[in-house]
Structure I
């Protein structure tokens, strides 16, 4: 059985770790509330804008949908992997990295590059993938304007023909305990799903013209889509870290209780041994 000093040191170490994980849990919980409110408020706007754009672009004839709607043979693919800058958030980052590798395998035989948003994804994926950029600094000041610059760069690369398809891979926030990895096509634009059972179409009044409105909406919609994905991932990160730190705190508490029980048994055994020695010595003197 380990001596009492070793057990006391382990109890102190586990208690210190438990305080750290408990503090990190509370910090993540506070940040999660703000991030959750932001993505919850943004989703209806983003989804409605995308729906409106799809409905309008589906009615355009020929190539009026613009360069971003051009469907061409897929030879060059860019995967935007959205992870976090920090760890200690369970399987949050590893799930995205795993999905990126599966997507890379699905495009076997084609040129696949990766744009990393988050240090953790960049550090791992650069060992096996071609990294064309690292936008980890976005999380230092996560604003629509900063994300819009990245989205514009992606649009320029697609319009120039550098890539035939751009995919987003990120964690979708459902609740604090559940995050779902999504693969979402960024470019070219996904055409609106046709529904043969629909009884009618929405009647829009266009001013100045349908084509001009769609061409101005497309960049805004794409920038909003990327911003929503990063915001979604940001909220998921704090949810995953809060859950991971909660489990770590529970495990540390359980381990500390086990160590305390072991310490008490060892201390009792030491006291019992000392009493037996005293009693044995007293009997020896009497004899």
Structure II
């Protein structure tokens, strides 16, 4: 069955519920209707990957089956975990024409995994994904890199303030301006005047001043940390669903780096969980400002 997409994955894609965060949200809605004690007991990310890969032997635990059947009325758990081409549609649904061409889902080609866009530089990426598009409706922003200019220089203070006051959680991980790694990067990029140290210090100070103007409950949502390690990536993860990866190239400025956009589609071989874990491990090794 592993070479055939199961019905559950197809239905999640059709409803745009394929990101892990969205799946858990919809799972909770159905769980509340089935048994309120099942809320919050969604599968782990790894479990969901196994479900959707088609490699699960048998069915999940009965409670999971009950919730999934509520999420997709008219479908049994057996149908949901069967190849989608072998099951009839629910009663009342409309079948596509038999001569219709299949439509490839984004990231469905094995070579692309969950990568949805690639840009040759950060400026090309910024033209396609301006900060307002990335952040204006975000509920969670995790950023790690060097100076984090996309948040500190390209996005207005008053909008950051509004996000925090509306409950958005923002975690920023800067390359330590007092460390050795940032000076090594300055040497690599050809700076001789402490440019990156000064810029990073300025950006941290800007966010610190912003936090000081917030009510305590909003200020707690803004977390600033630093790390002192060889810089490899600039990472931006929005709402646990979209990840922007910008590698640092030898002897090249950060703005000249290629940029990869990844949308979590719970693909078993996807890159989103990889970079999500990179951010988590870096955050755990860092120290508060």
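Values in this text are rule-based calculations from the coordinates and carry no lab data. Values in this document were obtained by computation on a predicted structure and should not be read as measured data. Cβ atoms are built from the backbone, for glycine too; each structure is taken alone.
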Using Kirkwood radius over Cα pairs in Å, for residues 50-129 alone, single out the structure from I, II with the greatest value. II
Of the structures labelled I, II, one was used to calculate helix-only ellipticity at 222 nm (-39500 (n - 2.57) for each DSSP H run of 4 or more, over all residues; to 500), giving -21500. Name it. I
Looking just at distance in nm of label points 7 Å out along Cα→Cβ at positions 26 and 146, which of the labels I, II belongs to the structure with the highest value? II
Kindly point out which one of I, II the value 32 was derived from, the read-out being relative contact order in percent (Cα under 8 Å, 6 or more apart). I
For volume of the Cα convex hull per residue in Å³ computed as 161, the structure of I, II it came from: II
